[in-house]
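Next come the structures, one after another.
What follows draws every value from the coordinates through simple rules; no lab data is involved. These figures come from a predicted structure and were not determined experimentally. Cβ atoms are built from the backbone, for glycine too; each structure is taken alone.
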Structure I
Amino acid sequence: MNKFLFKNFVLIKFISCFVLSILTFFTFRSDLVYHFDFKILISFFLIQIIIWSIVFFKKNKKISIILFNLFFLVFLNLILTPIFHLNTFDVPARQPNYKITKTYKGDFFKGMFSGTHLISSDEKGYRTNKKINYKIKQKNDLRIFTIGASTTEQGETDNKKTWSNLLANKLEKLTDRNIEMINAGMAGLRMKHHFISFKRIRKYNPDVVIFLIGINDWNHHIINEKKNYLFPKYEISYRYKNSILFKVFSNINKQINKKLFNINKKNIKRTNLLSPEIDTEAYLSPQINSLEKRNIIKKFQPTNIFQEYDYWLSYTIDECKKNAIICLFMDQPTAYNRNISDKLKKRLWMTPPNQDYTLTLEDLIVTSAFYNNWLKYKAKQEKVNFYLLSEKIEPNTNYLIDDCHFSEKGSEKVSDLLANYISLNLKSILN
């Protein structure tokens with residue numbers, strides 16, 4: 001009887017270790033295969049040793065108890081990863097109470113930006129049209145959040161000239177409501193960041209959330225063309241880099257580096273694309289005309305949406321429905337068009353950005369259209385509000401300063417189009 005119980009206990013241990021080992025492997029798989037990092041590899045082997053040690057180490061009872069505890073910690077780390085990631089992930093954000101003025105005097109933005117631009121944020125790090133009391137929302141208040149990347153943040157544009165704030169002004173003229181416009185956009189962000197941003201702004205009781213999305217996700221797809229998940233929902237949700245253990249090991253590593261090499265992250269400035277802290281003209285000038293300047297030409301025409309984009313967008317739509325929040329999704333207007341003006345064509349640089357190669361204009365047209373059309377299809381399938389903005393912005397320097405960022409006239413046009421759409425299709429929120 002004792003032998004039978006012992007054999008069954010050993011078998012249970014072996015099966016448990018095998019299952020946890022396989023599950024753990026898939027949390028590491030994408031980073032081991034596509035983004036090789038020696039530290040990640042060491043972490044993987046250490047965790048595997050911990051998992052299997054309860055099967056092969058039996059001599060010392062005290063050590064066995066320690067190993068069982070470590071096994072349990074690895075298991076706990078795995079199952080808590082999605083919750084931990086959602087609540088601790090550091091989405092890049094603007095500094096609170098930030099203020100800077102910028103004047104565009106050079107020829108680069110001549111006719112696109114004028115005068116001195118005041119760029120600021122409130123105590124939450126958001127760009128707003130007025131002082132917002134986040135703790136209290138009056139009955140007459142209509143609180144709108146805009147979420148997106150640099151084309152929403154518009155970090156180089158005056159507070160009053162962003163499409164978000166221009167839209168607020170137009171909506172106030174269409175209604176007696178007090179429009180509170182809160183711009184939560186941030187340069188460089190992708191759909192996974194937008195989802196977490198959306199989760200975190202819910203506590204401020206938004207009435208409407210407008211998403212302008214796409215370009216950073218399809219550029220991420222271009223750069224990570226070979227990346228593929230075998231089990232997307234699991235591998236993305238339970239990725240080791242989102243876990244408690246990774247956070248702990250990373251913090252230990254940072255402290256060691258800080259002691260040994262005097263690395264202080266606080267001294268590292270934010271330098272996202274078109275952020276207010278950088279000299280935009282100096283940043284863009286060496287990079288523009290990438291279609292001609294970059295000698296390496298890469299072929300890329302997607303046949304499927306990048307799995308991470310689909311995953312996080314689906315969760316975002318679910319959150320909209322679950323919380324009964326009016327969400328409006330917009331696709332990304334770009335300069336990628338066969339009728340692009342010569343002047344604008346020479347200003348392209350996100351083809352993709354910060355790489356030593358470029359796609360052809362034709363491939364950029366196909367890629368942007370593929371993503372924008374898919375978003376339209378997804379919104380229709382999920383029965384959520386969608387506005388096809390990409391077909392309304394002509395590819396010239398009247399409206400765009402480069403691949404996708406709006407000029408002052410471009411921002412004005414976006415706000416006009418959106419105000420018209422909302423007044424016709426979302427009448428209930430204006431009453």
Structure II
Amino acid sequence: MKITNDQEREQIKEKLVPFLLASAYVGVAANIQGIFALFPLIREDFDLSRAQAGLFSTFYFLSATAVAVFSGRLVDKLGARRGLLLGVSAVGLVMGTVALAPAYGMILALAFLCGLVFSVITPSVSRGIMEHVAKPKRAFAMGIAHSGSGIGGMLAAALLPILASAFGWRPALVLAALFALLTAGVIAAACPNETSAEQAGDEKNPASAFKPGVISLLGRRDFITVCLLGTLLGAMMGSATSHFSLFLHNDLQLSPAAAGGGLAALQFGGIVGMLGWGWISDTLFQGRRTPALTMMIFALAVNSLFLAWMIDRWQLPYIGVLAVSMVTGIVCLGMLAMYFTVLTETVDPRQAGMATGIGLIFSRSGVIVGPPLFGYIADAVDSYQPSWLIFGLLAFLYCGIFILLSPKVRVPPSGGSCSEL
């Protein structure tokens with residue numbers, strides 16, 4: 001009876017895995033997005049210029065990108081559960097220390113450290129989905145997990161400035177850090193155990209070794225094709241989140257408050273997209289990832305061209321602007337979960353963390369390069385119209401490349417291994 005009860009508890013835990021993984025993102029995003037929401041007060045406290053304030057993001061993404069592959073390899077060694085515990089608890093500790101920092105230089109050093117420890121979160125989530133979720137439900141589960149980032153960011157943006165106005169930014173950030181530590185405790189108690197590379201005895205297997213594993217992945221056309229999609233997605237996601245409120249304010253002549261509402265609708269659309277695209281791939285396309293991704297890339301291109309076209313031709317009511325903003329979030333922000341799903345399904349399961357780390361380098365490269373280029377094009381003509389037009393045409397171009405070179409991965413409805421179509 002004891003064995004049966006233990007088995008039942010493990011089965012219940014496995015059903016909760018997508019939500020536990022989402023909670024990890026909620027706890028981390030409440031801190032990372034939370035400090036961005038608190039930066040008006042931090043900037044005033046330390047008398048910072050706008051450029052100095054922007055350095056926090058630079059230091060954070062620099063370290064997170066630099067160690068992405070190594071973090072993925074670490075997760076393959078530790079397993080998803082221990083990787084999540086390490087990442088979420090460490091982010092909480094680092095951000096709690098940020099709240100005590102006496103100088104901005106120390107905050108930047110801690111931002112660099114935060115990027116290092118955060119880098120294990122996404123590989124841990126990908127590996128957790130690969131290990132604990134049946135293939136026919138995997139894309140939707142990945143969407144649930146990644147939606148936690150948007151939820152955490154929305155909660156932080158809504159609550160932390162209110163707390164900071166009453167108690168100061170330091171106590172508000174301490175509360176966010178404590179929330180991350182509480183989340184780590186929930187994961188420790190509820191997340192099922194899994195098999196790490198060490199436990200499985202795969203340390204000497206070429207698929208699990210670091211250098212041969214990286215070389216083998218980079219030599220695969222199907223894997224690199226998906227990684228290039230990550231660069232496009234990173235550029236579109238970074239550009240949309242960085243410039244969308246400015247686009248609504250400058251080009252559509254909305255007030256700053258109304259533009260902020262459009263940005264909120266964009267973020268909400270990202271959450272809807274995380275779940276919706278996964279359901280479409282798993283259910284409507286019955287696990288066939290190539291046609292599902294092709295449709296998503298096509299929608300991304302069409303949406304960008306529509307935004308370029310509507311600037312001079314449409315005077316939308318505000319409810320229409322919110323609807324367009326939400327759709328833009330669905331196609332620009334909502335594809336990330338599907339990207340990581342396909343990325344891990346094209347490789348050996350023992351390489352899920354490493355593959356995610358490589359994929360993060362491609363996607364974060366797009367985040368780094370895309371927004372400045374998007375803004376530079378807009379500055380040249382004092383309008384975001386050519387920016388949306390050029391990025392939309394690039395998406396159409398990649399759509400054709402993806403159709404020609406993409407991995408023909410299909411997940412059978414009954415489960416089992418992936419097969420070539």
Original post:
For relative contact order in percent (Cα under 8 Å, 6 or more apart), which of I, II scores largest?
Top reply: II
Original post:
From I, II, which structure was distance in nm of label points 7 Å out along Cα→Cβ at positions 87 and 183 = 3.3 calculated on?
Top reply: I
Original post:
Here helix-only ellipticity at 222 nm (-39500 (n - 2.57) for each DSSP H run of 4 or more, over all residues; to 500) was calculated and came to -27000; which of the structures I, II was it taken from?
Top reply: II
Subject >> Kirkwood radius over Cα pairs in Å - highest-scoring structure of I, II >> reply: I
Subject >> Identity of the structure behind 0.85 (criterion: FRET efficiency 1/(1 + (r/R0)^6) of positions 143 and 215 (r between Cβ atoms, R0 = 35 Å, to 0.05), calculated), options I, II >> reply: I
Original post:
Taking mean count of other Cβ atoms within 10 Å over residues 287-294 from the coordinates of each of I, II, which one would give 15.8?
Top reply: I
